[in-house]
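Asker: Multiple structures follow.
Values quoted throughout were computed directly from the atomic coordinates according to the rules given, and no laboratory measurement underlies them. These numbers were taken from a predicted model, which means no experiment stands behind them. Cβ atoms are built from the backbone, for glycine too; each structure is taken alone.
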Structure P
Amino acid sequence: MDFDDAIVSHLKWKIHLRNFIDGRGQDFDIAAAAKEEACELGRWLQGEGRRFEGSPTFQELVARHVQFHRTAAEIVNKVVAGDKAGAEELLSTGREFSSASRDIVAAIMRLEEEVSGKRR
């Protein structure tokens with residue numbers, strides 16, 4: 001996976017969660033949504049990406065990714081419990097989801113700069 005693929009893969013989660021809240025698209029299992037290795041970025045972080053584990057930026061990315069999946073599981077849980085308004089709030093205006101999502105993209109970009117030496 002290259003860094004751009006990692007960003008795109010991660011951003012697709014919001015679309016999938018949006019569709020789930022709206023009753024469209026794929027179903028989510030709460031336990032699966034909570035697992036960071038359930039997505040392409042998570043598998044990369046625990047596999048090929050581990051070659052960067054000495055980097056503080058990599059460690060930050062891992063931590064933010066864990067938080068992101070906790071919040072994604074919370075969103076799924078709310079939908080399953082019939083609280084679509086609560087799920088909507090977490091997805092659209094929830095500080096945890098938005099900041100974790102933004103921080104993941106920023107950390108991916110910083111990690112790319114660290115390993116490639118080029119700036120975006």
Structure Q
Amino acid sequence: MLINLTNHPSERWQPEQIEAAHRQFGKVVDMPFPEVPPDADEEWILQTARQITQSILTRWGTGVTVLVQGEFTLTYALVRFLQQQGITCVSTATKREILEESNGTTIRRFRFLGFRKYPSI
């Protein structure tokens with residue numbers, strides 16, 4: 001099972017990403033990535049990461065993979081805590097495509113290429 005711990009609900013994923021997730025992980029469950037206040041300190045980040053890690057352990061145990069993408073410091077803490085519990089963490093590998101329209105408008109798209117495992121440190 002893949003826990004989608006991001007701000008991007010799986011229902012809005014590109015078809016290629018949905019297919020890859022089901023093929024690699026089976027079921028996908030969305031878990032919204034929390035809003036991180038701009039004035040959040042290190043203790044807030046650590047406490048929030050511990051709470052989310054405990055919530056995942058309580059609800060699903062260690063036999064899951066977690067897609068972790070969000071605010072950088074919380075993402076870092078979450079990946080570290082989850083890995084310490086033996087939980088695999090992944091990110092998405094994407095290709096950024098920039099299209100320039102004739103009217104000067106720039107459109108940015110991210111094309112899904114796969115899931116990339118966070119390295120264990």
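Asker: For which of the structures P, Q does the calculation of mean count of other Cβ atoms within 10 Å over residues 6-13 return 17.0?
Answerer: Value 17.0 for mean count of other Cβ atoms within 10 Å over residues 6-13 corresponds to P out of P, Q.
Asker: Once relative contact order in percent (Cα under 8 Å, 6 or more apart) is calculated for every structure in P, Q, which label goes with the largest value?
Answerer: Largest value of relative contact order in percent (Cα under 8 Å, 6 or more apart): P.
Asker: For helix-only ellipticity at 222 nm (-39500 (n - 2.57) for each DSSP H run of 4 or more, over all residues; to 500), the calculated result is -11500, so let me know which of P, Q that is.
Answerer: Q
Asker: 27, 13, 12 is what came out when semi-axes √(5λ) of the Cα gyration tensor in Å was calculated for one structure; which of P, Q is it?
Answerer: Corresponding structure: P.
Asker: Out of P, Q, which one gives 12.9 for mean count of other Cβ atoms within 10 Å over residues 46-53 as computed from the coordinates?
Answerer: Considering all the candidates, the number was obtained from P.
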